[in-house]
Structure formats: structure tokens, C-alpha cells
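Values quoted throughout were computed directly from the atomic coordinates according to the rules given, and no laboratory measurement underlies them. These numbers come from a predicted model, not from an experiment. Cβ atoms are built from the backbone, for glycine too; each structure is taken alone.
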Structure P
Amino acid sequence: MVALSERERELLATMVTLSEGDQPFEIQAGEDTLDDPRWPVEVRRPTRDEVRSLVGRQYLEVDKTPAPTWLFWPAEAARHEFAGEAAQGRAEALRDPDARLGVILDAIVEAFEKDPATPLLILRTDQIDIVRHPHWAIEPDVVRMHDLRQLEDLDLIGWDGTTEFFPSPKGRTASKNPAAFLAQRADEIEDEGERSRLRRIAEKFRTGDVAVSTAGGLTGAAIRAVLGL
């Protein structure tokens, strides 16, 4: 990629900081600059041309589905360079196959519980999948359809049509009370050896005698246990 100017670095650093755990930026139809109450007064607001340039150089992602409004957010390249410690920790967990599903399920449950009347959406484009919800806490372009299919196979999410999804009761239990989730899963299994294994792990969760990564959390550990990992 072409080296960034000081102005571009300032814009990207500001966008990454503001977008951590928040919604994409918008430039409305007929407007030339960003109008966002989060934007700091000491930084000049980005113009359409500046946004277009950064999109073309893959520092910003753009959602074209609500055209003519522009929805955009920092792409992986920008997040990698400018993200803070919390966002970097989440990105590391999402790159870890053992932690990824737990991080995603926690985000689904959190968004749903903040606004259960608004469905979570996954929009498919030629290049990326985009998740949209007012309280979605992960960058919109990170989760893929195959992640959701894995959670569906575990009965942790359900679908309303082909694009709207929500956490199932089991998914909410897995996120909020992993020990109860594992005990419930054990009761559903006919194989006595597997049932005993899950019950032992559930007891370890109850007593806090289970080692988990900071990023992956208990939800990821519970999912790994169900998968036999």
C-alpha cells in the first residue's frame, strides 16, 4: 500500500478509536463530509474524496447496500495499525479458532439483549459478509457466514429467514452460564462416557477450576468442551 500522509493517519487513528465497539460512520446523501457526534472537534472531518481514497487503498470498508448513504468503517489494515489494546485483544481472539466462536456468540447475545426487537442481520456481498445491528460490538466485516453456520450446528443460534439471526435459548445460556449449558448438554447425550465427561467439565466451571484464555473467555471454553477439543 502507498504510504499514508499525516492527514490520513490522523483520520484513520480517529476512526479506529471511535469505532471500537460502536457503529459504522455515515455520510448522508447530498453531504460531502461526515456528520457524526462522536467526531472530535480538534480533527477536521473527512470528506467523501478522502473516504473514497482510503476505501480504494483498502484502509476502509464500505457497505453499499444503503446507497446513496455511505456506511464505512476501518478495514483490517487500519485496525491492525491503529487499534487500542482491547480491540487488538479481540482481534487476536477472533484469529484463534479455539476462541473465535465464543467471542462471536458473546457479541450476538449482548446485541440481542440490548435490543431484542431488532434482528441481527448478515448481508452477503461479492467480497465480504457484513453484520448489522445497533449494538453489534465487533467490526461489521469480521464474522463470516460459516461462523454462524457452526453456531447453528451447535444449536446456539437460530434464523428468521436467510439473513436475520438471533441467539437461541441454549446460546444465551452458553454465554451467560456456561456451567449450566454444559450440564444441559450432558443431559441430552445418550453416550454415558461423553455425558460423564461433560458433567465433570461443568463442575469445574462451577468451581472456577478451568483455565481459559483472557480473550476467548468461558463461552469459548464451553464451546470447545462440547466439540471435544
Structure Q
Amino acid sequence: MVNTNFPQFSTTQLGSKISSLGNYNLPDFILSLVAKDCNSELAERGKLDKKLHSMNEDAIELLYQIFVNCKEDESKNYALYRFYAYASSIYHKCETTVNETIQGKSGKNYKIPIAIKSGGMYISVAFNKNSGKAVSKREIMKFYNIVDDLKLGPHGTQLMDAIFCSSVGFMGNALVELENLKNSRDDNPETKITFKIANFENLIYSIIKTKTAENIILRN
């Protein structure tokens, strides 16, 4: 059901915020999560502008704080939503699933924060760290081993990308370790996968090169 009785005064007050949010590639599942958090209605169909106008004032304000002001909250949900939006925005017209359980070659099931599907097949997975110390070497090794197991497993045939996103930086030895692990892989096209890392800095996620780790501002 669409909020057709959206107050005119609120539309005027929030017009600039809705306009700003329209510049962001906000996926439907993010809008649904925020609408649920704010007890807001949400248009099921239509363009982003129509969906934003169908949401209540609290939902628009929350979206604005998350994506435009890049605010933080104690639960770290704001950073999590930014991670969701970034990971899904890389793959247009693909299906994004959250906390999907996927089995690896070892038979172990992994809970994946973001999994991207195309034609029903997994093509990318994304992990994140939003709080605490910078991503460590141990965490990078765990990330690599999970992805490698998934790639060799029953659902990894079309898996081509794996991204580790961080809002707290990366330790230098973690970046060096990932580079070493990448270089240790053979050139077999059936096991080929691209490992990427993305740092949230200056209010935006951006892919960083592991070979230029010394130029990255690392936070402890």
C-alpha cells in the first residue's frame, strides 16, 4: 500500500533530502529494511523517486542520515546498510541476498553477508567489518579460505569475485598476505577468482590496491 496521504508540509520539508537520496543507487531491499524499522509504507513498484515519496518522514530521515550524512550508530547498522548498498550496486540487475548460507567443497556451510546471483548462479560474495580494530592478517586468511572453499564447491562454478569491505581500515600485513595468497593461485580458468578489498573513507567505499598498501591510511 502506498502512502498516498503523505502530508504536503512534510513533502516540502523533506523535498531536498529526497532529491539527494535520489542520487544514490539504493536497492529495494535496503528501502524495505528501513521501511520496516520506521513502520513506513513503501511502494512495491515504480522508480526510486516514487518509492521514496511513498515512505514516511522517519524513514526518509533515517536514509538521509545513513547515506548522505554517513552517520554512525551504536549497533553499527548504519555502516551495515552502507555495505549492503555498495556491494549490491556493483552488479546491476542481479539478485542480492543477505546472510545467505552456502556450502563449500569441504561440506561446511558458510553464512555469507552478501551474495550476488545472476541467472540463479552465485557470481560474487562480499564480507565486511564495521567496528573494532583494522582488519588483521588472520581475518584476511579466513576470508580467502572461505572464498576458495566456496569456489571449489557445488555452488561456485560461476563465482568470479570476492570483496572484503572495511570501515575500520586494513593492517599492512593483512594486505600483504592477501597479495601473497592471490599470487599463489594457479592460472586454471575453472578456479580463477578475483579478490578485492574496499575501504570506507571520505564518506565512500573504494577498491584499493593491495600492492600500494603503504599509501593507505590504516586505522588501529
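Observations on the model:
- For distance in nm of label points 7 Å out along Cα→Cβ at positions 96 and 176, the highest value in the series P, Q is held by structure Q.
- Structure responsible for 1.6, with distance in nm of label points 7 Å out along Cα→Cβ at positions 136 and 160 calculated and labels P, Q on offer: P
- Comparing Rg/Rh (Cα atoms, Kirkwood Rh), for residues 128-207 alone across structures P, Q, the highest figure comes from P.
- Taking percent of Cα pairs over 14 Å apart, for residues 56-119 alone as the criterion, the highest value among P, Q goes to P.
- Computed 18 for relative contact order in percent (Cα under 8 Å, 6 or more apart) - originating structure among P, Q: P
- Of the structures P, Q, the one that 14.1 was derived from, the read-out being mean count of other Cβ atoms within 10 Å over residues 88-95: Q
- Origin of the derived value -15000 (helix-only ellipticity at 222 nm (-39500 (n - 2.57) for each DSSP H run of 4 or more, over all residues; to 500); candidates P, Q): P
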